[in-house]
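Each structure below is given as structure tokens.
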Structure P
Amino acid sequence: MKNEIILVFLFVLSLAVKGQDKKAEFLTEPSRWEFERFPLPPTFAPNFPYKGVEELRFSPGMFKKEAPDYFSYAFVARLDSISSITQQEVKDYLLSYFKGLCASTAKQRNLSIDTSQVKVSIEKKIKTSANEVIYSAVLNVFGVFTDGAPVTLNAEIKAMTDLRAKKIYLVFITSPQKRTDNIWKQLYAIQHAFIMANWNE
């Protein structure tokens, strides 16, 4: 069952990446977490307003509802040819992304969900520099990789602007677990590793 769920998820994310290089550029670790890379806009959200690329790392328990790290993962989205992004645009990004993902995956798995119930609340946590803002978010989505039941995700998003290259990076980490849970130590380590390896102001 686990392998079947993973295959469905990767199928949804990978329809547009045949023949593309799947080597990790942003999220090289942790190597034991499942990896995926695909172009933006994603196939599950064709009206998505950004072009670029996204890389993801899924925790070992991502697709197992009983696991302590269920639905816990990280992604980095590189948005090309833009030099700013507002809080509302980050919210709209997440709303469009998760509505499309839930709808497409639910259809693939014959699950019945109401995507109007996908909600995103977001607030600025801190502005660390002129080119970096950190947001806290809560996402109401559906566990479409298991039984389709509602899931509330805690999330943090770093929006990082590379003005010289005219690109924005969204570093997204999330889990249903409280931020005091051990999984968040791993998620913050992934976030930090990306920044140290890839980010030059």
Structure Q
Amino acid sequence: MKLYYSPGACSLSPHIVLCEASLAHELVKVDLKTKKTEFGDDFAAISPKSYVPTLVLDDGEVLTEGPAIVQYLADLAPASRLAPAAGSFARVRLQEWLNFIASELHKGFGQLFRKPPAEWQEIVRGGLAGRLAYVAETLDRQPYLLGANFSVADAYLFTILNWAKWVKFDLAPWPVLDAYLGRVAARPGVQKALKTEGLL
């Protein structure tokens, strides 16, 4: 299978999952400005949404949307324990976190990359602060979002929290988030993904 990615973008999350689960894969870098792959192919012809992550399976099926992709990958490698079993309440809890990260954090940080007017930035940053306080409260009680075990939700959260430095969002009010980032970054699978994308 092929993962179409851009370094440091939200596609880092499934890239981490691929490495953590030791799943065979090929990476294809996409220039998000030109919408061309590193081989000069038109990315829009590969992915109708024209954004990463896009996973192309060996049978030609195309899967988009990070939360869907990471769950699919986790289910391919159940021994990795990156997601609770489908149909369990724990799996619903995982989906709750993935939806929260996508709608409340990913979209918030994404707006800051577009450099909105100062007044709107203040509103967005205030909203993010409230959401991050909630995340920090959870991580103050346990090492990962679902408890003792790293999951695909942590791969996603780690990716989005790393955007804070790029949009100058100060995480200092929540030291637990800094500790969490260090804990996740130290994982071998995460290190491998970061190095491959040139982020280390």
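Read the figures in this text as sums done on the coordinates, not as results from a lab. Worth saying up front: this structure is predicted, and the values here are computed from it rather than measured. Cβ atoms are built from the backbone, for glycine too; each structure is taken alone.
Assorted remarks:
- Read-out FRET efficiency 1/(1 + (r/R0)^6) of positions 68 and 180 (r between Cβ atoms, R0 = 25 Å, to 0.05), computed value 0.55, structure in P, Q: Q
- Read-out mean count of other Cβ atoms within 10 Å over residues 116-123, computed value 14.6, structure in P, Q: P
- Which of P, Q yields 1.4 [distance in nm of label points 7 Å out along Cα→Cβ at positions 28 and 60, calculated]: Q
- Given 0.96 for Cα Rg over 2.2 N^0.38 Å, calculated: source structure among P, Q: P
- Structures P, Q were shown, and Rg and Dmax of the Cα atoms in Å, for residues 132-171 alone at 14.6, 45 was computed from P.
- Identity of the structure behind 19 (criterion: relative contact order in percent (Cα under 8 Å, 6 or more apart), calculated), options P, Q: P
- Answer label among P, Q for the case where helix-only ellipticity at 222 nm (-39500 (n - 2.57) for each DSSP H run of 4 or more, over all residues; to 500), calculated from the coordinates, equals -8500: P
- Highest-scoring entry among P, Q, by mean count of other Cβ atoms within 10 Å over residues 36-43, is P.
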